[in-house]
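Right after this note come the structures.
FYI, it's all coordinate maths here, none of it is from the lab. Keep in mind it's a predicted model, so treat the numbers as computed, not measured. Cβ atoms are built from the backbone, for glycine too; each structure is taken alone.
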Structure 1
Amino acid sequence: MIISAIAAVAENGVIGKDGKLPWNLPDDMKFFQRTTLNHYVISGRKSYESIPPRFRPLPGRTNVVVTHDKHYDSPGAIICHSLKEAVELARKADVKEVFLIGGGQLYKEAFDAGLVDRFYRTTVHAKPDGDTFFPEIGEGWKEVWSEKHKADERHPYAFTFAVLQK
């Protein structure tokens with residue numbers, strides 16, 4: 001099973017502010033949807049709750065939420081109490097690829113443990129203020145694909161999609 005992380009990361013490492021994305025990039029949201037559709041997606045509780053209620057659980061995906069709260073419940077999502085438990089759940093379901101979709105704490109734990117095989121990164125060419133940052137991913141990553149997008153009337157910042165592999 002391939003364990004992938006997917007994130008939009010500003011040039012200064014910011015991925016969030018006040019529980020939200022600090023930008024609106026419709027084509028990045030489409031990329032996220034297209035890439036994760038029909039897969040298991042694993043998120044931390046705060047990231048899951050930052051998804052607008054009308055989109056929770058994310059349609060067309062098996063939503064797995066990691067929380068330490070033993071009483072947490074969210075209809076339509078599978079609740080796990082550790083990242084390890086969530087990954088094992090996907091492994092037992094015999095999925096080919098599982099996606100870690102945030103937030104910062106979950107990404108850090110996964111990269112620090114060397115769990116991530118593939119990283120779908122959108123680099124947002126801006127340096128916004130934020131309170132949540134993407135962790136260092138370490139060495140040994142190779143970019144295998146990228147695609148640049150310019151800022152336009154729908155996208156206030158230029159951005160670049162890339163896929164990195166271990």
Structure 2
Amino acid sequence: MSGLKTNLKNQLDGAAKIAILGIGSLLRADDAAGMLVAEEVEKHCGKTNGKAEIKVFFGETAPENFTGEIKKFQPTHLVIVDSGDTGKNPGAITVIGPEEETGVSFSTHQLPTGIMIDYLLKFITCRVTIVVIQPKTLAFNHPLSKEVSGAVKALSSTLRQLLAL
């Protein structure tokens with residue numbers, strides 16, 4: 001997990017305003033991962049030490065609906081957290097840049113993540129990081145798998161440490 005922390009620390013270097021965008025369906029098992037990480041980060045946002053302003057957005061299955069709010073916030077860094085098929089073991093956490101996004105399958109979005117990012121970058125200048133958690137199951141109305149539950153806890157903890165929350 002130290003590789004994850006180092007990678008995210010590098011991605012967030014120099015951040016003054018950080019937008020965290022959780023994506024996923026709470027009704028589809030492991031697809032909820034991004035939303036659950038966002039919830040955990042938001043619980044602790046009031047405890048920031050003043051290094052960076054942090055705002056959490058809950059994109060659910062239509063994150064494009066929050067582009068206006070993200071543009072208004074004008075983040076220096078945007079962290080998108082979602083579940084997606086990276087071809088790795090369930091619960092694997094992968095940090096990618098927006099240029100690598102095309103190699104990941106995000107199945108529950110109404111609009112591809114890359115199109116939303118391209119749109120946002122026409123209006124704001126920020127560093128975009130996508131954090132993907134490999135799902136085990138996307139079955140409707142099923143609980144989170146143990147593997148993804150562990151990944152959500154690990155990623156939430158790592159983000160809280162890095163953001164000094």
Mean count of other Cβ atoms within 10 Å over residues 10-17 was computed and gave 13.8; which structure, 1, 2, did it come from?
2
Have a look at 1, 2 and say which one yields 3.1 for distance in nm of label points 7 Å out along Cα→Cβ at positions 26 and 114, as calculated.
2
Where is distance in nm of label points 7 Å out along Cα→Cβ at positions 2 and 90 largest, in which of 1, 2?
2
FRET efficiency 1/(1 + (r/R0)^6) of positions 74 and 122 (r between Cβ atoms, R0 = 30 Å, to 0.05) derived as 1.00 - corresponding label from 1, 2
2
Figure out for me which of the structures 1, 2 the number -9500 belongs to, where helix-only ellipticity at 222 nm (-39500 (n - 2.57) for each DSSP H run of 4 or more, over all residues; to 500) was derived from the coordinates.
2
Ranking 1, 2 by distance in nm of label points 7 Å out along Cα→Cβ at positions 34 and 154, the structure that comes out highest
2
Starting from the value 10, 41, 38, 10, 1: which structure in 1, 2 was P(r) over Cα pairs in 10 Å bins from 0, in percent calculated from?
1
